[in-house]
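Once you scroll down, you'll see the structures, which are given as structure tokens.
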Structure I
Amino acid sequence: MPIDSIDLSAPLRSSDLHRAATPVSVVVDAAVRGRVERGREFLRTVLAEQDRPVYGATTGFGALVRFAGRTDEADQCDNTLAHLGAGQGRTSPPR
């Protein structure tokens, strides 16, 4: 059976999230990669030019927002993924 795919060049729908409960492939084309890169460069510019906290980039998350984030960019990204994966609630009922 072929694996379903979700194309990130289109807006995500709630049905995409339900489909992602099972294995799916994710299509990331050059335009999407370009938008991600522009976002990354914007964040790096903000971090370099401003001496203020940036939620999730220089701080912790949620209740840990008052604490400093990790100084290594890759380590902070890992911290983001761990934070997002830790607070899962009930499974949504199928529609």
Structure II
Amino acid sequence: MEKCTDKNCPFHGKLKVRGASIEGVVVSDKAKNTVTVEREYLQYIPKYERYERRKTKVHAHKPACMKVKVGDRVIIRECRKISKTKSFVVTKVLGEKK
């Protein structure tokens, strides 16, 4: 196992996590140290008394010690802003998408 020298790692660095915890699927890992996580949820529509399926994408920091690839289910936790669009960090890999 390689040594993690990432200062933005919640396990080996100084990054503190707080607030929201989101489970989703990794849809992109092209950017350096970043993954795009897509989360599906149900939104209630009162007029039709039904639910509709919606999804949203969130950018999250991928620490050097995490092995994450496209299609993995992950848990991301809220943290301070790491960049303009990143305020979440990957904390756990749950495995392949079902």
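Coordinate-derived values only; no laboratory data. Since this is a predicted model, take the numbers as computed values, not measurements.
Please state which of the structures I, II yields 29 when relative contact order in percent (Cα under 8 Å, 6 or more apart) is computed from it. Of the options listed, only II reproduces it.
Assign the value 16.7, 52, calculated as Rg and Dmax of the Cα atoms in Å, to the correct structure from I, II. Working through the options, I get structure I. Suppose you compute helix-only ellipticity at 222 nm (-39500 (n - 2.57) for each DSSP H run of 4 or more, over all residues; to 500) for every structure in I, II: which one lands on -13500? Going through each structure in turn, the value belongs to I.
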